[in-house]
Every structure is written in C-alpha cells, then in structure tokens.
Structure I
Amino acid sequence: MPTTIITGAAGFVGSNLSQRLLKEGHRVIGIDNLSYGSRENLAAIIEHPGFRFIEGDICDAGILAGLEGETIVHLASQKIPRYSNSYRTIEENNVMSSIVIQRALDLGARLVFASTSDVYGKNPSIPFSEESNLVLGPSKVKRWAYAASKIHSEHKIIATGEEKGLRYTIMRLFGSYGPNQNLTWWGGPQSVFIGKAFTNEAIELHGDGQQTRTFTFVEDTVDGFFRAISMPEAEGEILNVASDPATETTIEGLARLIWELIRPGEEPKLNFIPYATFGGG
C-alpha cells in the first residue's frame with residue numbers, strides 16, 4: 001500500500017486529493033498549519049485508518065523529519081499578496097519548497113509540486129501550453145511575487161533533478177472550484193462573487209475585469225494529481241491542469257453570470273478596483 005505525504009492537506013485541493021487517494025488504497029499523511037485550511041475539510045476522512053493528520057508549519061523542517069512515503073505532494077503555499085507585503089510570499093514559498101525538495105531527496109520519493117497558471121503572467125499567446133513563455137510584470141509590482149516564487153521553485157526542482165537526481169512532476173494549476181473551497185479571495189473570485197450576490201453587495205473586480213480565466217472542477221484537478229502520482233511517464237514533466245480553453249471567460253463575465261444565476265433579472269452591482277490600489281500591474 002503506497003504512502004503519500006501531502007502538505008496543505010486541510011486546504012481545498014489537499015482535502016479532496018486526500019479523499020481520492022484513500023479511496024484508491026493509498027495511505028495518506030496530511031500536514032497543514034490550518035492558516036487557510038480547516039479541520040472541517042477533513043471531517044470525512046479524519047477517522048480513516050489510512051489517514052494521519054499532523055498540524056504543523058512546513059516551514060519547520062522538523063515537521064517532515066521521520067515521515068516516509070513514496071510520493072510527496074507539495075500544495076502548501078503563500079499566494080498573491082493582494083493587500084500585504086510580498087516578503088512573506090517570496091520567503092515562505094522558498095523555504096517550504098527547499099525543505100520539501102530535500103526530504104524527497106532523502107527518501108528517494110517523487111515530488112509532485114503544485115505550481116500555478118500565474119507563471120504565464122502577461123503572455124498574450126492564449127491558450128497556454130507547457131512550452132509557453134513566462135512573461136511577468138515589473139519587479140516593483142508586488143502582484144507578481146507569487147508567480148515569481150513559483151517560477152523559482154520550478155527552476156530549483158528541475159535543477160535539483162539534473163544535479164542530484166530528484167524525481168519530480170510539476171503541476172501548473174488553473175483555477176479550481178468545488179467542495180471545501182475557501183470562501184475568501186484565497187479561494188478565487190468565484191466563491192467571493194457568489195457570497196456578494198447572495199448578500200446583494202457589490203462585486204469587486206480588479207482592473208477593467210477583462211482579464212480571462214478558465215475554471216476547473218476540483219475532481220478534475222484531483223484526477224490530474226492522481227495520474228501524476230501513479231503514472232511513471234509523468235515523471236520529469238511539467239503539466240497544465242485546466243479545463244477546456246473553450247470555457248475561457250472574462251472576470252466581468254463570470255461576475256455577471258453568477259449574479260444572474262443568483263439574482264435573475266437584476267442589474268449586477270459591480271465595483272471596479274484599480275490594480276494600483278493593491279500593488280497590481
């Protein structure tokens with residue numbers, strides 16, 4: 001019976017992935033400091049005999065010490081510093097990836113790393129492929145700190161593979177939605193928009209709202225992770241995990257759709273927030 005270690009296991013993707021792996025006969029060791037995840041997300045599996053939960057911060061190398069498994073899935077992450085300093089995003093993502101890389105090397109385990117579609121940045125050539133250029137905005141715009149931290153981790157993983165034989169798969173995730181999703185901006189715009197529409201409050205849109213996204217149901221995202229874990233041919237690959245490019249929508253279009261579904265016939269309340277107010281660009 002294989003054992004998979006998951007960082008960020010009490011989060012949105014982590015909790016759903018834990019459930020899938022347990023159903024497939026894996027043992028799962030889940031780690032989370034509960035800063036964004038929650039114990040409620042683990043309610044369905046917390047008593048499962050194949051599941052072990054450790055509350056702790058992956059920035060502490062001692063959390064992983066002594067844990068063994070064939071695969072480490074690294075989902076724990078700081079995200080876009082919308083209203084805060086970018087230092088924590090840069091520093092903690094670097095520390096966490098370094099610790100996870102070293103533990104994977106020590107175990108001879110496969111590292112499956114959760115990167116992000118944000119690494120493609122401002123590249124206008126859509127749809128993106130794994131070979132697409134990564135085009136970020138100015139370094140003084142903190143909005144790009146998250147993408148830069150993930151790009152750095154990707155390079156470190158690949159370089160460690162070349163230098164020390166690290167076995168890895170890199171997953172670039174395009175926005176997921178579904179059960180256990182965080183109901184703040186941490187979970188993405190869709191859940192925030194739904195909450196605003198239910199309470200008849202204005203939906204905040206960053207910039208002009210014409211930026212586009214695709215959204216992937218979490219079961220499909222999890223299926224991508226399961227294949228990366230179980231298929232030998234995924235080793236050494238970078239994989240986009242996304243929905244059909246034909247489902248691409250503008251953020252304004254998403255807001256209008258959600259408002260119409262919840263409050264049919266009413267003109268949506270939209271409030272456009274300039275990127276400059278939170279370090280965007």
Structure II
Amino acid sequence: MSEIQMSDIQWFPGHMTKTRRMIAANLSLVDGVVAVLDARIPLSSCDPELTQLVASKPYMVLLNKADIADPNLTDQWVQWYRRQGITALACDCISGKGTKRFIPTVREQMLAELLEKRRASGQIGRPVRLMIVGIPNVGKSSFINKMARADRAKVEDRPGVTRTKQWVRVDAQTEFLDMPGVLRPKLEDQLAARRLAFTGAIRDQVLDIEALAMLLLEYLHEEYPAALLARYKLETDKTRGDELLELVGRKRGMLLPGAVVDTERAAITVLDDFRGAKLGRITLERPPVKEAADA
C-alpha cells in the first residue's frame with residue numbers, strides 16, 4: 001500500500017442534489033436510460049445510487065473514451081457487463097468511433113421487448129426517448145452532439161458545465177433527454193474518488209495535486225511501467241510516487257532557484273499527460289473477478 005498521505009476527496013456541488021430530483025421526476029417521460037461511463041474507470045464512474053434510482057427503466061452503459069483506454073481491458077469490461085445482463089457499448093464520442101452502432105444496439109437489445117410491444121399495438125411511429133446520465137466531464141455532451149450532428153449540448157473540458165436538462169432530437173425516431181452530470185453525494189470509496197480525480201471528473205482546485213500525481217505515478221509504474229519510463233525518458237528502479245515525481249520534474253527541467261524541483265508543475269504535467277493520453281492507452285481498473293451470483 002502507498003505511504004502517500006492524501007486527504008479524503010469530497011466534491012458535491014449543490015446543483016447535483018437538484019439533478020437527482022430532476023432525474024427521478026423525469027423518468028416517466030423516457031423509455032430507457034443510458035449511462036455514459038469512462039472506459040478507463042467503468043465502476044468508479046458509475047454511481048450505484050443513480051443506478052438504483054433509474055432501475056425501473058431499461059438500462060444501458062456507454063463506455064466512452066475507449067480510444068484512450070486499454071483496448072484489451074475495454075473488451076473485458078464490455079463482456080463483463082453483458083454477463084450481468086446489461087447492454088454495453090464501447091465508443092469514442094469525439095471521433096464518433098462506435099457511435100454508429102448506438103441506435104441499432106438500443107433498438108435490437110436494450111429496448112427490443114418494448115419496441116415489439118409497440119409494434120404489436122400499432123405504435124409504429126412513436127419515437128424512442130432516452131435519458132442520458134453520467135458523472136461530470138465524462139463526455140455526455142460530446143456524445144449527444146455527435147449523435148445529433150450539431151452543437152446542441154455545451155461542451156467544455158471541465159466538470160459541472162451542464163446545469164439543466166434539455167431535450168435533443170437525434171432523428172425522426174430518437175430523442176435524448178440530457179441531464180446534468182452528477183456524482184455520488186458522499187465519496188466513501190476513496191480509491192474510486194482518486195480514480196475520478198485522476199481522470200478530471202473532480203475539479204483540480206479542491207485536490208492535493210501533488211499527492212494525486214504521486215499516487216498516479218505509483219499505479220503507472222506498477223501496471224504500465226514501459227509507458228511511464230518511455231514518456232519521461234527515465235531509467236530508474238525507484239517505485240515511490242514522490243521519488244518518481246521528483247525525477248519527472250528534474251528530467252523536464254522544472255527547477256526552482258537552488259535546483260529544487262517544482263513538484264507542483266511536475267504534478268500538473270503528469271496529470272495532463274495522462275488525461276491527454278500522452279502516456280498511451282491506459283485503464284485504471286479491471287472487471288471484478290467475482291461475478292454476480294449465477295452469472
């Protein structure tokens with residue numbers, strides 16, 4: 001276990017409480033719910049309470065940012081969800097890779113039973129309405145804009161931008177109800193909280209950036225050592241986060257007077273490099289080994 005000390009991460013802006021109430025109040029308006037997750041942290045980017053809240057509706061997960069996640073692990077995650085009986089699709093909402101399969105997957109898997117009932121009762125032209133939910137900065141707005149082929153949803157590279165719901169028509173047969181991003185009210189699982197922080201789902205302003213970067217460096221050294229050493233041209237057997245951060249800063253010439261490493265600047269660089277996929281395609285968590293009962 002890492003010896004790095006980091007205060008518990010908590011970040012739950014007031015508008016997120018409003019979002020939960022909004023989601024519950026609007027469930028009756030939609031046919032199904034699509035949770036946009038981060039393919040690098042599928043479980044950490046999934047809110048269990050939100051999943052329970054929408055349990056009355058057909059449910060599907062969209063593993064976004066698959067282009068910067070470890071492809072082998074993304075395949076494993078898709079299969080893991082399917083074994084739990086959950087429709088799952090990997091995609092990249094920026095380039096659009098995988099999004100063309102979204103509507104067919106919804107109609108042939110997620111809502112197949114509902115649409116068959118509609119056909120049987122003669123409701124042929126009724127559009128499918130889907131609620132789109134997810135944590136902040138996971139790519140919901142990018143997904144909606146890619147599907148709608150227009151800049152309908154506001155997109156910024158920071159969490160907490162979308163603050164209200166909006167309907168978006170994708171095509172003649174499909175409508176999205178875009179909801180603001182929402183986190184768990186209390187981040188009791190601090191490992192999940194750190195993974196959310198690594199990916200930028202929590203504002204950097206409320207975090208200990210240096211400790212966060214040290215923890216990320218330790219994970220990368222353990223799981224993706226070749227990528228880490230190649231990115232920063234390191235040759236070392238050091239494994240502690242503080243030592244690795246020091247080496248990165250010194251290698252990049254991030255020095256203060258007296259040849260002291262500017263560790264804050266080095267930490268920002270490490271986090272930016274990870275979030276920008278400059279270290280390669282990396283996933284921070286693996287599918288649980290223990291499957292659901294009788295899965």
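The numbers here are math on the coordinates, done by the rules we state, and not lab data. Treat the numbers as computed from the prediction; the structure is a model and nothing was measured. Cβ atoms are built from the backbone, for glycine too; each structure is taken alone.
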Exercise for review: Please state which of the structures I, II yields 0.25 when FRET efficiency 1/(1 + (r/R0)^6) of positions 35 and 259 (r between Cβ atoms, R0 = 25 Å, to 0.05) is computed from it.
Suggested key: I
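Which one of I, II has distance in nm of label points 7 Å out along Cα→Cβ at positions 139 and 211, as calculated from the coordinates, equal to 2.2? Spell out each step's value before the answer.
Values: I: 2.2; II: 3.0.
Computing distance in nm of label points 7 Å out along Cα→Cβ at positions 139 and 211 on every structure in I, II gives 2.2 only for I.
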Practice item. Determine which structure produced the value 2.6 for distance in nm of label points 7 Å out along Cα→Cβ at positions 59 and 251, calculated from the coordinates; the candidates are I, II. Key: I
Practice item. For the read-out relative contact order in percent (Cα under 8 Å, 6 or more apart), a value of 19 was computed from one structure; give its label from I, II. Key: I
